[in-house]
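Got some structures for you, see below.
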Structure I
Amino acid sequence: MAKKPSGGARAKLRKHFLENLGHVMDSAELREVAGGISEWARRIRELRTQEGYQILTNNDRSDLKPGQYLLNDPKPVPAFERAISKEVRALVLDRNGFTCQMCGAVAGEPHPYDPTRKTRLHIGHIIDKSQGGTDDAGNLRAICSVCNEGASNLTLERPSSQKLLAQIRRATGTDQVEVLKWLIKKYPKQADSARMEP
């Protein structure tokens, strides 16, 4: 068995992704690389959001199954700076009653969707920074690690195609083209068959 890279879980995952460019990896492999820690998915998200590595999932490409990850480009893109002060974090946690605003789990208690874990709260953006959201307290909320990892976002409604199309129609032509490029990249087979239709 190959020797695991030294350092923290995030460093191990970064090294593994860079050594396996273009190879699809699954959750079990990455959990093992991270040393079996329960928050391995959070470390991957940090590689994406804090370090700028374009690690792809099934949200990015239709040929990837849930739980599969892929890094094609070793060069990170600029990541957003984290600038939430301790004071703002304390204000948001207090305002939200130390309760996850997605599932209702309370800090320190066993998590309702994963009773083996105690609920840990983080600060999350309501409107993501990539969509123009700010680090102001009004755009922040308490969110538990389970919901933050996307494992149990049961209360988050997915927008219907009608709502999505309405938003796309309101966007600028440049933004509409970006959405089109993203959809073609995610669904290349469907795009090819749509081109062949009369």
Structure II
Amino acid sequence: MTEQEKMKQGFLWQDDEENMALQAHTKELVRRFNTMPPEDMAGREALLHDIFGQVGEHVWIVPPITVAVGKYVSVGEGTYVNMNLTLIDDWKITIGKRVLIGPNVTLCTTGHPIHPDHRMDGMYSFPITIGDGVWLGANVIVMPGVTIGENSVIGAGSVVTRDIPPNVIAFGSPCKVYRQINERDGEYYFGERRFDEQPE
């Protein structure tokens, strides 16, 4: 069994020539993306299709980004990513449609055994899924194997170690559900500021 096959089946795996070649190829594409002139929006959009496995329409990603492999990442249409996204994407990362990702977010599919006697035995990688309509605040970290349900909001600075259900507000380290998204959220956008009180 190859190291990539071990990784995809949830076994411990080691870096090998195949994985290092994938990373080297992606790093060059990412370097080009990060250094493109700001006005070359079409060029950046085209390059995203080379970096990632699948990219929907109207995806906007603000450079710089850091990506390990790229081809295992899919990004749904209408998603917006602010600066300094880091993807430890040795295995699948699925980002849904209309997702908002704040600055300095890390999505990490890979970890190491906790016990020191086994920490150098290899790495493990498990998929991350970000549902449609999710908002990840600034400096959020999502750990291996986590699924965040559609429309949920993850507060800034959270470390998400377990699955989060849909349609909730969650935050903290470790991240925990605070409450359901409710009818009041459909009336007020911030504090006592109402949607129906906007200037013409």
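List of remarks:
- Which of I, II yields -11000 [helix-only ellipticity at 222 nm (-39500 (n - 2.57) for each DSSP H run of 4 or more, over all residues; to 500), calculated]: I
- Once Kirkwood radius over Cα pairs in Å is evaluated on every structure in I, II, the highest one turns out to be I.
- When FRET efficiency 1/(1 + (r/R0)^6) of positions 87 and 167 (r between Cβ atoms, R0 = 25 Å, to 0.05) is computed for each of I, II, the one that comes out at 0.50 is II.
- Each of I, II could give mean count of other Cβ atoms within 10 Å over residues 103-110, but the derived value 15.8 comes from I.
- Of the structures I, II, the one that 0.05 was derived from, the read-out being FRET efficiency 1/(1 + (r/R0)^6) of positions 39 and 111 (r between Cβ atoms, R0 = 25 Å, to 0.05): II
- Winner on mean projected area of the Cα convex hull in nm², for residues 47-142 alone once structures I, II are ranked, highest first: I
Here, each number is a calculation from the coordinates, and none is a lab measurement. Here the structure is a predicted model, which is why all the values come from computation and not from measurement. Cβ atoms are built from the backbone, for glycine too; each structure is taken alone.
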